[in-house]
Structures are given as C-alpha cells and as structure tokens.
Structure P
Amino acid sequence: MSLTESDCSTYISFKKTGFFSKMMCDYVDRKENLKIYHGNYPDLDGFKKQIKEKSSFSKAHRNTLVEVLQDQYKRVEVSVETQKNIDALALENTFTVTTGHQLNLFTGPLYFLYKIISAINLAEELSQQFPDKNFVPVYWMATEDHDFDEINYFNFKGGKIQWNSDQKGGVGRFSTEGLAEVFNVFANKLGTSKNAIYLKELFSEGYLKYTNLADATRYIANCLFKIYGLVIIDADDSRLKALFNPFIVKDLMDSVSYQSVQKTNAVLEESYKIQVNPREINLFYLNEGLRERIIFEGDRFKINNTNTHFTKEEILEEVKNHPERFSPNVIMRPLYQEVILPNLCYIGGGGELAYWMQLKNYFNTVNVPFPILLLRNSVQVISEKQHRKLENLSISLEELFLKQDTLIAKKVTENSEVSFDFMAQKAVLEEQFSTLRDIASQTDASFIGAVNAQEKKQLKGLVNLEKRLLRAEKRKQEDVVKRIKKLQDELLPKQSLEERQRNFSEYYLEYGNDFIQTLKQELKPLQLEFFVLVK
C-alpha cells in the first residue's frame, strides 16, 4: 500500500494543540522575556549570524572529528552521501545541524524519525540558501546515558515489546545479548508481508549481528537515513573526550557549570518550570558496567556508590590519561556537543530545548558559541477514513486536540436542540447582585458579605444545573459520545500525542518506505508549526 498526502493535510500552531509548554509557545512567538536565555532565532537571518559566530571552529577539532567518524563508520555500510558529508567536515566552510536521542529499542517513539528528518531537511534548506557552505545533518547517539528503563522497550499496536537486562553503566556499551528473545516476540506480531520481512531483517541485523547497543542503533539509523547523508556520532570516544578536557578540569576544580546554571535558574523559575538542576560537579565517572556521579567531599573526589576516590592531583592525572572515563551529565553534555562539532543548531523537543535555555549563561562564561535552538517537527498522522469520521462528527483538525471532556461537551452542545449555555443568566444574576451590593454599601456595609455569599451560592447552582443538563444530553447522544471517544483515543493514545506513544514500525508495516519519504517531502523545520498529515 502506498502513502500519498491528502489535500486536507495542514499545519496548525503548536499552542493550539495544547501539548506544548508555555516556554516553547513563548519561544516560537519570540517573547521578549526569553531573549536572554537563547541565541539567534531559527530563521535565515539567525543562521547567517550563527555561521559567522561558529566560523572560528578549530581545524584540529575538525580533523579529530573526521578521524573518529571514519573509524566508527567502518562498522556499517556507509553511503556515498554520508561519506561525502563526513569528508566535508574537514573543511572550514562545513557546519552541522544536530539532533540527539536516546538509544531506544528499535528507535522508540515515532518522534525519533521526526527529529532526524527535521535535521536532514534543515541541512538541505540551508544548503540552498547558503550555496558557498556545506551543511551536514548529525544524529548524536546518547550512548553515555544510564537510564535503561527509559529505553528498553517500544510500543507496537497497543502492546509493549520489552528487553529485560540487568546491565549497568553507559547504555551504548550494553551487550545485545538477550535480544534474540525480543526479536522472536516482535517477529511473531509482524506477519509475512514484504514490509514485515524488511522490519524483521532490520531488527535482526541490528541487534543480533552487532554486539553492543551503540553499534546496533547506528546500524538501524543508518539503514533508514543513509540515502539522505545522515552522519551518526557516538561521542563516547577518548579522542573526542580529550578535546573536552579543559572544560572537564574547569568543572572539577571550579564548579563553573553549577554556579552559572544556578544563577539562571533563580531568575528563570519565576516565569517557567525548571527542567534540570545542576550539581556542584556535573560529571559522571564512566567505566565498564559503571556510570556514577563524581562527588567532592573533604579533600577527595569520590565516585558515588564505590570505594574509588582521588586526590586533586590524582583526578587531574586521570583526566589527562583517561578522558573517556569522564562523562558529562545533562548540564554539560550540550557543551560537549558544541565543543566537538562545528554546530549551528540543536533540534529537539520542548523539554530538551527548555533545559538548553538554562545553559546560555554557562556557555557565555566558558566562551563557547551557543547554538540556535529549533523545536523539532511534530506530526499527527490521520488516515482518510479517520478524517471522514472527524468530518461526520463535525470535528475540525484543531478541535481534535481538545481535552476529551471539553471536546465531547462542545459537540454534544452543538448537536443539542436546547442550549446549555447559561452565560446570559449568569450575567443577569451578577448584575442583580451588583445592585444589591450598592444598596448594602449605602445602608449596612456588614450586609455585603451575605450578598456575596448568596451570589456565590446561586452561581454555583446555575453551574450545577448546566452540568446536570449536559449529562442528560450526553445520555441522549450516547452514540455520538462513544464515537468521539473511540476516534480520539485512536488518534491520541492515552490522551497524548501519538508520536510519544507509537513506534515507526506500525506505519512502516502498512506503507513501507513511502512513510519516510512522505515525511521527508512534507516536513518544513523552519515553519515552526505542528503538521497534521492526512493520508
């Protein structure tokens, strides 16, 4: 079955979906109060400025980057397009646009695709706008994370495919042992179609052929996106870490990230929710089967939950001789990325960009250019059959994203022969009590409290009457209510965006590579709106 975009596909504002934070909506709307927390805006003028800021990127860093990538790509079949991009990174007129993601089992949630396609499309658009420069899309694998419970499963057709393992440390180093059992469970659910056979091969070749999770994830992402020149990087490498040594030392000795981010948080939290809180040292100690916080106590640097400790001189020697053993946490990882990549832009979800905004002052303090932040493309996929059902229920694409109770109440009210809107009655009531307050103030002011209490009681009575009438009408329109619930639950599983719940394999099984090609064709990263794909 092929997939073609319908004329009904459209963009709507992030704000109207109700699924994006106040901070992200304010950022997209370019609110003045957020300017101090980010750099250039994600538009062509912003990229022109960013290119100038990043033009001083170290030639030595470029050479090391290319060397590491060449070595890492020996483990997979590199496409002509990707090899061209890797080679181009050695040139001073080449820049990256980067997205990052955890090593979720079989890519995890759908938005894995949307992140990477956003990066690919942005690189292509910038290449058209700035033809004298090269732009490379990069997928940063979060190989040093240790939150295995967040990545050890993916959802498929309402069920969970899960990998159980008791391994510890950075997940990129995890052995893929045990994934043959997971493959058997997944394969039995797929069927025997051409697309099912491809998904089985992709899973088995990735997880059963490669011995660690980083190599397996690189293989899968490379298979899906190599024709577009995607470059995949694993930053868990001693050569790359050596480039970051000065910043590691600064954090160990002076707690620079802690002090900078604390200052930002103190102001930012007055208006927005804080995503991450810094520690006095924002580094982990990383070794086989181990990723634990580094803590300074007394006159020693201690590795949490171990008996390992270092004096100041010893830990500086450890950084010099074994930089790969020092792993930046969520506070320092963005800085590490910008130190080793000639990067212009980071593409991420709302939660990610929110914590990046906590880091602007830190970047200024250590004198590293802060990247442009771009909210990734988000997508809701709707079949033509589902779209017809929406039309039959008179539900617009924007209304689809309303809270379910709100949506049902709205549609039941619209379909009813009587009105449940007591706004006019409430207005009359409020006017009457306003007159009573005037009378009370002129006769006995102590009577005002009683007037207010009575007003509150009667308004509450009207609200309760509205609710009772609405419940009665819902019972009368029971069939409509059931149809609305069923349809919205299909489109927004668990009352959440489907991109956070479903895995790409569900759509690939039905549409094959047409699904990725359609997304590639339709997503516009600089449009900064939510895309509804009717297919």
Structure Q
Amino acid sequence: MRKGLLKWMTRSMALLMATTVLLGGCGKKGDDTKVDSGNKGSVKSEARYELDPETPAWKLDTKEMTELTWYVNAEWWNTEWGKDIITKKIEEDLHVKINFIVGDDTKLNTLFAGGDMPDLISVFDSGSQAALKASSWALPLFEVADRYDPYFRKVASTETLNWLQLDDGKSYGYADFSNTKADYESGNIFATTAFVIRKDVYEALGSPSMGTQEEFLNVLGQIKEKYPELYPFGFNSFTTDSTGSMGDKFQDFIGVPLLNEDGKYYERNLDEDYLSWIKTFNEAYRKGYISDDSFADDGTAHEEKVKAGKYATIMMDGTPQRSGFLTTWMTSNPDAAYIAIDGPQSTVGNKPTLSQAGISGWMVSYITKQCKDPAKAIQLFTYLLSEEGQILTQYGIEGVSYTINSEGKYEMTKEAKEMQLNENDRFKKEYRTGEFFFFGHDKYKALSDSAFPDSIKQMQEWGKGKLVPHFILENTNPDAGTEEARINTATKTEWTTTLVGLFRANSENEFNSVLDNYKKFLDDNNWASVVEVKNQKIEKNRQKLEN
C-alpha cells in the first residue's frame, strides 16, 4: 500500500506543479476580451451589433463566420463538426465553426502550462484544481453576457451559476445536467438506482417481499434451489466503480442519513443500519448466494451477464447506461424482463434517498481569456441553453428527425428510428441526437415518451418520489494536492478493500476483525483532519443553498 501511496503522491505533485504553472501563465489575452462588470445591457457592444436584452445576440450578429477552438477533456468525444444535422444547424444559425481538441488531464495541464489556450474549455469536475482556479484563465460569464449577450441571463439557471461561484463571487463555468431543487420536485428527472429481479423468477416465487434481511436471504435461497443456473444476487462491478452499487448507492437505497444530527459530516460507511445489511450480504455469500465472480468481473463481464439474464436479482446503479443490455435481454425474453421491486429496506424505518445528477452537474464549460471572439462564445452558450438549442441537441430538426404528435410529445421520424435500429453508427454520424450535451438537461427528455427505452421505464416509475438532493455533500472532498486529499484518496481505496473483505469474510469474527482494521486505519491516518475539511465545505455549501 505504501508503494501505491508514494506513486500516487508523486503523480499528484507532478500534476499540481503542472497545474500551478498552467494556471499562473494564462494571463495572455486575445484582441477582444476586455470585460467590465459595469457594462450592462444598455451599453453598445464593441463587436458588431446593438444589444437588446429581449433578443438573443446570435440573431443580431452580422459577422459572416467565426471559427472557435474548443478543448474537451475527454478523449472519447466526437470531434466531427458540420457533418450531422445538429452541428450543421448550429453553424447555420450562429455562423460559427468549431474545431474540437480532445485529451486527458495531462494534455489539459500541458495546454495551461504552454499558455496557448483554446477559445473554450470543458472539464468534468467542478471541484478540480483547474475549475477552482478558473479566475486566472477564464472569463466571468455574467460579465461577458452583460457586454455581449444579456439574453444569457434569461436562459441560464441562476442557482447553477451561484453554486459554481468562486471565492471572488463570480461564476466562470456553466455545468450541464445541473439539477436544482425545483428539478428534483418537478418529476421530470428519474432515479437511476433500482433493485431489480427477473419477472419470471419473481412471479414463479409468488412475488415475495425481500424487505427484511430474513426475507432477503429466504428468497435468495429459493432462487439457488430452483434456478441453479442463475446467480441469485449481483451488483455493479467493483473493479469499475470502486464499490460498485454496494457503497453509497446502497446507502441511499436504504436511506442512510446524509449528515449527523448536528448537520455535520456523517460517517455513512459505519452506519449501523448499513453495516447490518452488509452482514446479511456476508451471510448470503457464505451460503453461496453471491459468486466470487461478482468481485472480479469488470464492467464488461458484468454487463454481458445482464445481457444474458444470468442474474436473478441485481442491485443496479446507472440504469440508463445499462438500458442497452437490459433491452437485449428483454427483447428476446419479454416474460423474463428485469423489473424494479422495493427490495432491501432500512432496519430502522428510513425511506430511500436516491441521488441523481446534482447541482454541480457533470461537464463544465468555460470561455477562456484568450478567446478570439467572446461575443460569439457567449452567443453559443445562450443558444445551447435556450429551449431552441435544447430541443435541437436532444431531438434534432422537426420533420427530419422528429415530429410532434397530437399529445404534444416528441417522436422520432420513421426514417430516423429505422436508421437508429438498423444502422446505429450511421445514425450517430448523420443525426447525433442526444450526444451534443454540453448544456443538456434531463427535463427536456420528459418531452418524449421514447427518450428512454422500455427496458427501464418501469424502474423509473418505481423510483418516483424517492429522489432526494445530495447538494450539501457535493464537492466536499479536500482540494487536490493537500495532505487531506492524499488521506481521502487512500481511505477511499482502503474502504473498497474493506467492503470486499466484509462481503467475503468466512466468519462473524473475521467480519468484525476486518471492520476493526478499517476503523484503526481511520485513526492511524488522521481521518479527523479530512472530516474537518469536509465540514468546512459542507458549511460553505449550506450558505450557497440558503442564498
């Protein structure tokens, strides 16, 4: 473990040094980046049009064409532009061409260190060092908007921007899939965690309850006896997702509190209700209801078993991401499709507090200080955030990729649907619907009954009323490069090892010994210092949420 920690610390220090150089060397500006917070909507833009707070600036701009370079910190991002109906339409409306660059954290740090910045940057962690130091390399969005496109204020979420404010009180990035409290209450976003069981197995056993630990073990025992070819119980891959779906996702499922009674950090991993269920899973393992394969399988192996219906029951997280595999099984075995049931329940009466994308969102996009045309950049932000842009990126163009039925629901055209089903690669290249998600939001998926596949609709229905915002816990990890960050990362790794050990313990004494060793690890590694940092960040979050 010490060698692993030393390797991690060495890599972290190298990245931190690169980031420091990177962030300190970004002061160089382009020709048109002067932004003054005093400029309001009544001020004439230096660019090429008169500002109108009631009209999106892209409709006023007379510039024939602008080329922008956009760095996306993901090597898998589709860099094509102008070949699909969505980016063609964006280019046509905004007179803009995008040259995408992709890479990983190393390439991002190299960009910063070199000082030759792209016009736009998108990263995937609002708590990263790059995001926290955005004031040194990015432009404040409200100030850019007030100077070039005041309509941005009409389409942007104030809650999202306030949440992403830095210590200077300014917001530099905008997050996609940023859900506010109102979004959670709207019913337009769905839970992505569920305890599922094969319908044929469930009905053959008399639709039993699996809520108590005794019921849970009893049903798994029946499955092992009557369906020896099946794995009685499975869960998301530990090798892919650290603790699979059995860590914080299962804690949410049984409603483990987010904070303690004083509103401070709560050690959810050591919650007695949660640990009592881990003991039950250990008993299930010792009875042969959980296979050793479940701890060794990577994501692909787990998904292949889902696709083949090999699990009788699954504690599943990320149902939309697994919908393709669920659909494959359901299509050939409709009577054996996976369905959500209540499953394990809290031993102390807590209700599920399932989480979804939080207010921090997923991908955060910025306009850099070296942006050649900040007016066009903020126009792009406004366009993609508007209902027009959201519908375009989610559904495409009316009459080409979708129609609106008599109930006002969006439906794919016959041609688009056939291409998606039979020539999916071609569909992605020509249509690209649902993939250009820089400013996407789940609420627009509610406009269509076919936004999600049938294989997970019952699971989503089951999850209604069970989503609870976890905003208070977002971005509470210690800042990268600090001693507390090192301890936090080491502890997360230790907990993964501990959880597997608890599942696979050969006796109650071994279970208790594994748990005691973890508690000792916390004490020996000054976990209290991490808790102190987390409490400081929890309090900062509380203040943001109260504003």
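Table for the structure above
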read-out	value
Comparison of P, Q by relative contact order in percent (Cα under 8 Å, 6 or more apart) - largest value held by	P
Structure from which 2.7 was derived, distance in nm of label points 7 Å out along Cα→Cβ at positions 394 and 522, options P, Q	P
Among P, Q, which structure scores highest (criterion: Cα Rg over 2.2 N^0.38 Å)	P
Which of P, Q yields 13.1 [mean count of other Cβ atoms within 10 Å over residues 266-273, calculated]	P
Origin of the value 0.00, where FRET efficiency 1/(1 + (r/R0)^6) of positions 114 and 442 (r between Cβ atoms, R0 = 30 Å, to 0.05) was derived from one of P, Q	P
Among P, Q, which structure scores highest (criterion: distance in nm of label points 7 Å out along Cα→Cβ at positions 274 and 290)	P
Value -15500, calculated as helix-only ellipticity at 222 nm (-39500 (n - 2.57) for each DSSP H run of 4 or more, over all residues; to 500), assigned to which of P, Q	P
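Rule-based calculations on the coordinates, nothing more; no lab input. Computed from a predicted structure; not experimentally measured. Cβ atoms are built from the backbone, for glycine too; each structure is taken alone.
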